[in-house]
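Once you scroll down, you'll see the structures, which are given as structure tokens.
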Structure P
Amino acid sequence: MLKKYWLKASIFLITLIIIIIAGTGIYGLIKRFNMTLYIVGTDGRICTGGSLENKLINNVSDVIFSLDGEAFYDKKLPSEIKDKLIVFSYASDGGDYFVAEVYDNVSTYTLYVWNDAGVKTVIEGTNEKDVKYISDSGKVLFTDITYLYEGAVSNISLYEYDATDSVDKNSEKGVLSLIEQNIRSQYLYLKNNTLVYLNSSNKLYTINFAKLTDKTLVGENIIDIYGVSTETDNLYSNSTAIVKDSGKNETFIYSQNGEYYYYDVNSQATTYLFDSTLSGVEILYEKNHGDMYCISMSNISFGTIKNDSGTELTNLDNISSTEDKCYYPDSSTLVYVTKDGQLVSANKGNKTAIRSGVSSESLNIVRNSIGITYIADGVQYYRSSLTATEIKLQDLAVGNDTSQSLIYKNNIYFMSAKGELCYCSLKGKDFNTFGAVTSYWVK
């Protein structure tokens, strides 16, 4: 049995606690306190935190991380891989399967998949691979990349490899399937096993990822597709290579001939949204009430979709960066920083100024909370809500990253300008420093 490094209360204890507090509305609080803070130091050590006396779990060199970097397992490499140059290695979320690419120092890249039952060779050749997803059932989604020369891509092919024992119990090989010869972008929605992809001919397809059947042509002459963010509900963003393991509704937005459309995979229904010559924007859209924000590098526009008839976007504000925004889906409120440093909240297009002097690209939602953090006049602040009093965390220069801030056991954790992990109470008291870290997260 592989060892999974996060702490869990017993099923009996969790069940008992839930029964005791049923109807009190504090289940979310208990869930947060049952989570664990993980810290990776610059020395390569992985610890659990929460006090000045950290507990060493393992070393980065001795484990394999999942694709999202938030779970890790003992590095038990098969003999076929152990003494070779490993380009990358990943674990499935539950640690049931592992994948790695190795290089022979001449010209060949080989992709392997393994579990406790043995190792299988997926594919080998002169092209590099990029793993997009690996499941606990042994399915791997990856791209095979052909370069004209260093840094210049000429072709990307999309493959699925099924290493599941039930597919081929008596063979060293699983089943390798080519999904698309030349891919532009792909999104994987695991709620209903839907793979969405755009090929080099600008044709947009959906396909059943579990069976590689039910291939459906959504549209042609597609410019971009926008998949829903894993971090913010109803935020659709454009990328050339995004794969989502999501329990959210299977919806996405695409642009075609200067028009933007919303597509529901389950119903195969298409809704026209708006016209725009912009590309690579971010879109906030909630179908249940129709409110929409379109965010580009220089401005935020707003519109409302009524009776699925589309909308004409009107300019709301000028901004310096698409990073300067946070969104609260429960209240349909967008928070952003204007080009002149005003922190503003907007609800249904109506604006409310919060404060001035906020630095561009410093605004972020505090992870696992509804609070925000930002830098203003050389100080990093925290607000537990949009209407709460701001709390000073530390003096911090413009340009420092605030995106990793999170809450754990009634403390807020954040990075200093020196790359040290710091924390204090939610009231800004009892400041402490863990030391230099490369990453940290709560799970």
Structure Q
Amino acid sequence: MKKLGFLAVALWLTAASGRLAAQTYRTYQDEFDDIRARSGLRFGPLRVFPSLRFPNLGYDSNIFFRPKEDVAVADWTGTLAPEVQGYWLLGSSIIVSFTERPEYTYYLRERGLRTLTNSFIPGARVLLLRRLALSGDYHFLRQLRRSFSEFGEPVKDTRKGWNARLFFETPRGTALGLSGSLDDFRYTNPSLPDPENNYARALDRRERAAAFEVYYRVFSRSHLFGRVGGTDYAFLDPTSTWRNARSWEVMGGIQLPLSGRAVGTLALGYKKFIPETEGRTKFSGLVADTDLALRAGRVGISLALTRDSYFSYIEAAYYYVENRFRGGLTYYLLPFLRLEGNCQFGEWRYPEPHEVWFHGAPYLVTNRRDRNRVLSAGLAVRVSGRAGFSVSYNFYRRTSTAPGFDIDRNFVGAALAYDF
């Protein structure tokens, strides 16, 4: 009877659709074995795995990413982000999970940006007839951050909704099935009163998505995958309903194991973005979501490539297409000490003409292109196990064909690392 009760809960969790990234899927047996093998805290049948992150601790020379023509605001800042993951294994066919992730963001002088947020994700997975894996979760995710590369300041964004999946899995780890999602996105500028919240007016929306996914195991812990799906975008503010759109996407690649000499995901695909409003520019072309890391002896290399279309917070601009490449190199001077270096190059293209305001006057921009680069260098020291402490210097520069968007920023910071 208890199992039937939890099965009913799992079915209820999957009743609404939700989107999960294709390259993050793990078979039921892989996740079940990983939970049992991990060391953590035990409270009766509950297995608890706590962790702690300091993702953003240091001195920022331009916290609002203000252009060169304006006076930049500098401040000391830091983010404390503990996380607790909990699991309850019910026999060998049910996994109940819960994740809690509070974050406190601190600014020394800009008190209005000090923010406490919280994210939580209850979920469940059920293995039916030894082959069908049914999973679902409700997620409430809230953070203070630059939600997209285009953003010029930290914004409180909230994403809440449902994810659901039903997959057929084979004993060797091959899986195919359906996934779906329903997500509500909300944006708030903590430094401005609500009536002036342009981010909410331009970006608050609901997204519905569904996809068919296939994973084929190669080697021992890697998977080839393919995904085809569509997304519907419906904007909340009546003045922004002209932004409503839909998209179709085909993605494929290889998913490497979560640990080992080579880790990460290589994913390339094709996307077609179709605005509902007549006369708006469509987008179709290559998309990518690749992030790979390889270590051989004392040397570690990381590569990342991102290409996709994103809605712009500039209401007249509608959307932009971003290309971003990152390369990193680490060298272990000693088993407990390494040097780190990274470079990132990005470009945003705006397909439609739009107006921007500069020094109180409007300017019409056509064929707008923004470029940015980020260079960083630092060192990291192992503290315990795979955990370490890193210190780095980061330089950010952005240039634009639109006036008022040339930006320089320096950041000296420290963080915890868990990849020694």
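None of the figures in this text is laboratory data; all of them are computed from the coordinates on show. Owing to the predicted nature of the structure, the values given are computational and were not obtained by experimental measurement. Cβ atoms are built from the backbone, for glycine too; each structure is taken alone.
Key figures
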quantity: Read-out relative contact order in percent (Cα under 8 Å, 6 or more apart), computed value 11, structure in P, Q; calculated: Q
quantity: Origin of the derived value 180 (volume of the Cα convex hull per residue in Å³; candidates P, Q); calculated: P
quantity: Structure (P, Q) behind the derived value 3.1 of distance in nm of label points 7 Å out along Cα→Cβ at positions 189 and 317; calculated: P
quantity: Computed 0.95 for FRET efficiency 1/(1 + (r/R0)^6) of positions 173 and 261 (r between Cβ atoms, R0 = 35 Å, to 0.05) - originating structure among P, Q; calculated: Q
quantity: Ranking P, Q by distance in nm of label points 7 Å out along Cα→Cβ at positions 93 and 229, the structure that comes out highest; calculated: Q
